[in-house]
1. Looking at structures 1, 2, which one was semi-axes √(5λ) of the Cα gyration tensor in Å calculated from, given that it came out as 25, 21, 18?
2. Comparing 1, 2, where is distance in nm of label points 7 Å out along Cα→Cβ at positions 68 and 100 highest?
3. Taking 17.4 as the value of mean count of other Cβ atoms within 10 Å over residues 148-155 derived from one of the structures shown (1, 2), identify that structure.
4. 22 is what came out when relative contact order in percent (Cα under 8 Å, 6 or more apart) was calculated for one structure; which of 1, 2 is it?
5. Determine which structure produced the value 0.8 for distance in nm of label points 7 Å out along Cα→Cβ at positions 44 and 132, calculated from the coordinates; the candidates are 1, 2.
6. Taking distance in nm of label points 7 Å out along Cα→Cβ at positions 140 and 172 as the criterion, which structure among 1, 2 has the greatest value?
7. Assuming 3.2 is distance in nm of label points 7 Å out along Cα→Cβ at positions 20 and 180 as calculated from a single structure, say which of 1, 2 it is.
Structure 1
Amino acid sequence: MRSVRISITAGQIVSVNAMQKLFLFDFDGVLVDSLNVYERRVKLCLEKIGKPVVKTRADFLELFEDNFYEAIVKKGIDLAQFMDASKSIPTQDDYDQMGVFTPLLPVLSELQKNNILAVISSNVSRVIHVVLSRHGFDGCFREVLGADFGYSKRDKIVRAMNGFHVEKEKTYYIGDTTGDIREARMAGVRTIAVTWGWHSRERLDTVSPDYLIETPEELLSI
């Protein structure tokens, strides 16, 4: 099989088999159960800047119908102020409250044997690395692209494809919100919606993902 060498970040050279597929995983709701943590942090940030526009869980989940950061801007939130407020909130307790979806671990271990796995998320990379490392997931992924790499998941998906030299047809984005599916579709990749995350199966069905799965094991058949 033909192999190519690519640079995804400065100084990092990895070897990629031309026949491999690229599986890009969302973090919150797909790899970890962080709904309570993320909702609390968003509400705290909004309160700190005097814009408590999220009152209920329904309000919170609505922010993920499309790109999260674009959604809060549409609600009149200054994004720079929001991000500054986020940096001022301690994260240590958050790590302890995020539980990983353990049935995914053997699936990821199997997938990585012949494919490339990476994380693309609206969360910050530092948090993602810590949580994955704590639960033994960190060795599964070649790259983590969080909010510090940009706010658009679409752009990060394209960056990952270009960095790993994988075509759209061999790239899959695994997400748990309608916003995930919409952004992945804009990037031109195949979409996999999971029902164990933040948005319900019925809600996910409205955006017609390429695959709608209920168990991690179903990823192996894809």
Structure 2
Amino acid sequence: MLVKSFGCSFIFGTDLPDQVANSSSQLTWPAVFSQRQGHHYRCYAQGGIGNLSIADRVLAEVSKNVTAVFIIGWTWIDRFDYIDKNQIWSTIRPGSDSDLAKTYYRELHSETRDKLASLMIIRTVIDSLRERNFPFIMTYQDELLFDRTYNTTPAITALQDYVEPYMTQFEGQTFLNWSRSKGYPESADWHPLEQAHAAGAELMIRAFDKQNTNDR
């Protein structure tokens, strides 16, 4: 079986000791998951990207109709992906010093838009994977994705109800929060290191086995 992973730096393996240049780490939890299950592994993640770019990569692989296990780690919802003038994906992130980023977050950004857009994107991916009966694991980094108290609409609530059952957590938490609760080492840029990934892989193996022995 082939395992394909998608996401941002947490899936790519930024700051892990074997990650060099543009090559993803073989110490991430999706890579360890694959190794321990005896599967071949391909990583399509990239550090710093947003959910629209992640979805584009997932749907491109789904369209090939090659059976695989899909591991998808959705990122923070306030990242904004766009196609630049060179027809290349680019991402605007909070904290950037660029004039474009400053204008976007000052004039155009809103949490309501972030929630709606990310949830619509995720639902599209879920439906595409289910249509082809591809097994998958989905996790997420941003707890705002399922916040129902602020910046919400009936459409957002309905999408949250649809999407949330397909999300797999690390003992009820995001990967980063779970790693911190366990006291695992992390880099200066908030990336959990190999101990967290090894332990996380064990949790995901059990979760994957459980969810794929029952009808969704």
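Values quoted throughout were computed directly from the atomic coordinates according to the rules given, and no laboratory measurement underlies them. Predicted, not measured: the structure shown is a model, and the values here were computed from it. Cβ atoms are built from the backbone, for glycine too; each structure is taken alone.
1. 2
2. 2
3. The correct label is 1.
4. 2
5. Details: 1: 2.4; 2: 0.8.
Structure 2 accounts for this read-out.
6. Values: 1: 1.3; 2: 1.8.
Answer by largest value of distance in nm of label points 7 Å out along Cα→Cβ at positions 140 and 172: 2.
7. It traces back to 2.
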